[in-house]
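Right after this note come the structures.
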Structure P
Amino acid sequence: MAYLLGVDSGTESLRARVFDLSGKPLGNAVAPYPTQFAAGARAEQAPEDWWQALGHAVRGAVADAGVGAAEIVAMSLDTTCCTVVALDAAGQALRPAILWMDMRAAAEAADVLATGDPALIVNGAGHGPVSAEWMVPKALWLARHERAVFDAAATICECQDFLNLRLTGRRTASLNNVSVRWHYGTDRGGFPASLVRSLGVPELLEKWPQDVIAPGTVIGPLTRTAAAHLGLTTATRVVQGGADADIGVIGLGVARPGQLALITGSSHLQFGITDAARHAPGLWGTYKDAIYPGRYVFEGGQTSTGSIIAWLRRLAGGTLDLGRLNEEAAALPPGAEGLLALDHFQGNRTPHTDPLARGAITGLSLHHGPAHLFRAIIEAIGFGTRAIVDGMRAAGFGAAEMVAGGGATNSPLFLQIHADTANLPVLVPDVTEAPALGCAILAAVGAGHFASIDEGIAAMVRPGRRIEPNPANVARYQEIYDRYGRLYDALKPLRAPAATHAA
């Protein structure tokens, strides 16, 4: 028998899952690791913690699945994107990794945008923003503020690359990660040499791994040391993965031009697949070959979605019953009896690209209770998704349906509101752990069981639910959406000074 390992390395923990060749999950295990936070919106992790977590999670998942180590023919990893690591010549970390959410490189991000380099076409058609999360700002920050580390670094790479180096001994980078966050372009000559040189750090080009490998391509077999650490054999192949959300697109089966993926969690990410380059203000991308050969990916995102629900629960002292809230909110009409919310609790990523935007709840009365707030928040999140979908439509990308994955898909109310606000059917595949399944598909391709990622998707992604828009609700939401669109502009002049905005 042949089984695949999908490894999903997230912000708080690493999850390993075993799948068979039909896409059925057989076993899983989770291993957490700590994050160190500091003033200045800084967040760091120890790469050795990832390595230990990988060993624990893989051993646990294989044991839970009840399969033999020799039956794991291949594995692939997705990781957080732009968690940057500086390594010495022996592959040891010179400092803690700078986590994706770390915003210390905000000034450097502004300097990157100011170059006006052609590589910035993927940042809102060159209008920006360039996020402090991305590789070039973080590497530039190291060069400016920790020069000794920068100079000593033989390799500056990501979590993905560090783990694959430990697993195989090979110094590589994922075509997915470099395309979506390093300003690499297969249609622009590869690495952004002119951008890096204009910033005064030409040596960075030599510190990046030059061996760029596409998702689904074999990196190599496990080394003896890695196999012993994971409880596997050296026959297991390590196959290139990528960024967690992007690999989740594969796990949702979103591969054909015109398809749209919605990845849910603390935030939302929207990915549209297209067969031509399309760049537009208020959107990121398109990225060529980042997930599928010869295809492009549009990207939109909402900074605060599930995290707003978590905020509401904290306000209630953690006592809110989400199951009951869903039932009570579902009994309310669209518009939550006069409430209108703005979902910009931590700024807006797209389409406004405004980090100082903030959330709002308007129309409050003494009649309103937790269920009203809950519904209004979900509606605002749905409107935020629609705004991104509208931006993609304006750029020439029109989807006929939206395929959703992640924790929010457990709420029928959430799914129905998103179908109604966007006026699109919402599909939820049978397996919603999309990133891990996407990794398993890539592993199966690398092991030779499928000739392409598309073939792997056809065999391993199974249909699930389909939620159709309610025509009456679609009409009602159109009027509310128009007011939602005006709320951002109406509140902008009333903001507190920038210095008072919480990070």
Structure Q
Amino acid sequence: MKLKYIIPSFIAILATLVGCSDIEDSYLDEIRVSTSYVSIDLAGGSQTIDIQTLSDWSLDVSEIPEWLTVTPASGSAGKGTITFSAEEAPDGRTAELHITSAGRTQNINVIQGVSTVSEATCAEVIAGPESKTYRVTGTITSWGSNYEKYGNMNIADETGTIYIYGMADKNGNLANNPVASWGLEIGDVITVEGPKTVYNGTVELVDVTVVNIQKSLIKVESTDPADATVSKEGGEVTVNLSCKGNGVSVVIPDDAKEWLSISSIISGDAPVVVFRAAANNGGARSSKVTFKTTDASGKEYTAETTISQAGSIVEATVAEFLAAEVGETQYRMTGIITELYSSDSQGKSFYIRDYSGTTLVYRAEGFIESGAKVGDVVTVVGKRGAYKENPQMVSGQLEEVKYSVQTISIADFRNLPDDKEAYYMISGEIVTATEENTKNDVEQYGNFNLKDNTGEVYIYGVLTGWGGQKGQFGELNLTWGDKLTIIAYKTSYKGLVEGVGVYISSQKQ
């Protein structure tokens, strides 16, 4: 595991004692540095080390944290210096960097102050400064994305909830299935240590170490049906529990009480709770239900399960989809693929845009097989999900490639046959139309010539996005000389070649 939270005092002292005046012979022949430990005062400041290499060298800039500035991050063969700078820190912090040259790697450990651990409630973590290391105890209330591999989860105490982003396993390794390594379950009470950060408004402790685990006295053993899903016509779900505490209470969220109720409860060491779901005339829905018990001291323990109900697919614009709550409801959207999501190693993710907005479609089944590409008009079906509060469609499927769009030059576009059902991607500069039967309008409808290096074509109206209304081009705030990319079908009027378009992207002059 990286040196991150608890820094042995002898290393901190060593870092302050090693000078920077001479290149040490004990390092690699290809890369020699005056010290591999850089110590910066907690009040902030800079430290410089000497470097000598036989060929060009570079730092892995992806490893440089936001709080640290390194200048330069690369250099040529020979002698040089590297400066490490940081602002004042609320607590000790570290970074492990790597310099590469001629196929060899030199580690550099940067230390600012000495990290101290503060015991805190969730509320105190939320209110506290970033980068400070906290020890907090809370109940695991829900899993985050990729929780099996990384240990992402929400934990809560009586004061609030924080997100755990990354957890070390029993051997101190990150991204190594810590949930299985520690045998964690929803309802377990866990104590962790880690530094605080805030990502898109979410308070997180990152890459935490586990200090203590207290197993919950109540556990969901099984459900019937196994996926705890009821048909849209309605029905029952049976939840089988084990309980070592004093009785069981059941909590159904207020927003689910209109459709979900308790049909029966059998008490004992193996409680059984039967839920009844009413008929569903809307989209798919789901709700977490909570089971509670207490020990002899009155301390509360919980377990959770999610009951889902099938529903109809909801036709939605992108804006309506983004405004919906995260849940099991299925949505159908149609839009233009504007970009592939390069961070998805599976190659199934992309962004779609209609007139109302843009959203990420994450790992849609059937996408690769369809051959769909940027510019195509597609219909997708999936659930409203989120990653760190960033909306996205999840568990989705590419239902249809409505229009397969080819990118062509304007000269080739002019030579196409008239066809309102065939769209092509064209790009160019917005210029004045001078042909007979043309008019120029960038304030409302979008009438002008589009010009590339092969020619010009008259554009008779541009929608602001797929499914948009005419007469709203002015909302794009484009004018003469701006660059514009659209998909358009070719038509003609009294011998005038025209394109009728849908906006994709633009660039101001």
Structure R
Amino acid sequence: MKRIFLVPLLLLGLAGALSAAETRYEPNWASLDQRPTPEWYLDAKFGVFIHWGVYSVPAWGPVGEYSEWYWWRIMSDRPKEASWRKFHADHYGANYDYQNFAPQFHAELFNADQWAALFERAGIKYVVPTSKHHDGFALWPSAEASRTWGRPWNAVEIGPKRDLMDELARATRAHNLKFGFYYSLYEWFNPLWKSDRARYVTEHMHPQFKDVVTRYQPSLIFSDGEWEMPSQDWRSEELLAWLFNETAGKNEIVVNDRWGKDTRHKHGGYWTTEYAAGLQDGTHPWEESRGMAYSYGYNRAERIDDYKTSREFILVLIDLVSRGGNLLLDIGPAADGTIPPVMEERLLEMGDWLRVNGEAIYGTRFAGRSCQWTAGTRPKQEYGEYNVKYNLLDQVGQQPRDGAAVKQVFFTRKKDALYAITAGWPGAQLVLRGVRVPAGATVTMLGVSGTLPIQVAGDTVTITTPRLGPEEAPCRHAFAFKITGGEVLPEK
């Protein structure tokens, strides 16, 4: 009997796989939104954003501002941009054209393999460089860029005289990382954009987008600059239908939610936030992006105290993943193609932590509840900017009213295990409440051999932590405990 039913079942499974692969999407959101986000992205959790281009030559902005907006800011006559105009006038001359920076964008020390090796060591799973920011300068041989600007305006014709996108794509894939890119839909001062937006979309943006996608076959596209027009005017639905139906990477590609001023957190493969706390759960895939200090592009005005520490970034990663999100952490290389050492250090220290605890991060899903406080009253959370309204890291170690130390524990899950990650060392015992632990479950600490003693009383499990000397801890900053078969119960 088994042989009789095995063949039909196999055929049915094959038919289902072929059907999924051959799904065609119509150029409308109702159809496009039915496309599932590829699993690789949900598993990856940690990517690197790279803001690098002509703006990396002046590499300046007031601390707290985005340096990659340099051209826009120096062209503005608003009082709030006065410091930008003064800096530009003092150092380059008030009439110095931003486009004159392009020949100075040499990238002479750029080594794509060196970058990719760093990313691999850092535990990064996907790489997202800016193929073109709002200034319109393309890092690949874009014919549309130079044609509409009426001058060489890509990295092959001026500046580096190299296809930077090709070099980075090849190196990224050689290190078994996913390659994607950022692409700005609009360009501040593009002559065609300023004169006829419909023609800009038809004659410049669409063919340019199709060119960069066809050349580099990305696994991810981070679209931006969408806020100037609704998605209908960008003809985004038409473009995404082409992407999902006709391209070589149609089954793997992931897209974000920035395809028109009507689309954020409504349409697209994953929602985006930036310099914020992300979203509250894993209802829909999402990603938080932020720089290591205040700017995405390299900003020479930022000093060491403006950069968050490795501990802070590790806890931010854990927090976001526990709520079902990804972290896209940005670096801003210098115009010569080097990555500032402080940025390398932050990435490598995150990689050290992930080598021990990556099992509790990669491939995990929202556990149903992101965290709990092990003692006292949980401090109030406000979902807004990390630097202003809500800072998880300021809350860790606070004292509740009863005077007991507060310790935050984050939860992630896989099919066969629950992970509890503590912000700091939990002490001699870790008490978890609202957790179901099956009979015979084992508890281990990642990076430490052997199982740990536990006591289970209803929905509370008490874990006796290992006794480790100062030099015996497997990592720093946060510690992960694996509970086989465990699950988090809904909050009461």
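Computed from the coordinates by the stated procedures, all read-outs in this text should not be read as laboratory data. Given the structure is predicted, the values throughout are model-derived calculations rather than measurements. Cβ atoms are built from the backbone, for glycine too; each structure is taken alone.
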Quick check: 1.00 is what I get for Rg/Rh (Cα atoms, Kirkwood Rh), calculated from one of P, Q, R. Which structure matches?
R
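Ranked on distance in nm of label points 7 Å out along Cα→Cβ at positions 42 and 418, which label among P, Q, R comes first with the largest value?
Working: P: 3.6; Q: 7.9; R: 2.1.
Checked P, Q, R; max of distance in nm of label points 7 Å out along Cα→Cβ at positions 42 and 418 sits with Q.
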Of the structures labelled P, Q, R, one was used to calculate FRET efficiency 1/(1 + (r/R0)^6) of positions 98 and 282 (r between Cβ atoms, R0 = 41 Å, to 0.05), giving 0.15. Name it.
Q
For which of P, Q, R does helix-only ellipticity at 222 nm (-39500 (n - 2.57) for each DSSP H run of 4 or more, over all residues; to 500), calculated from the coordinates, equal -8000?
R
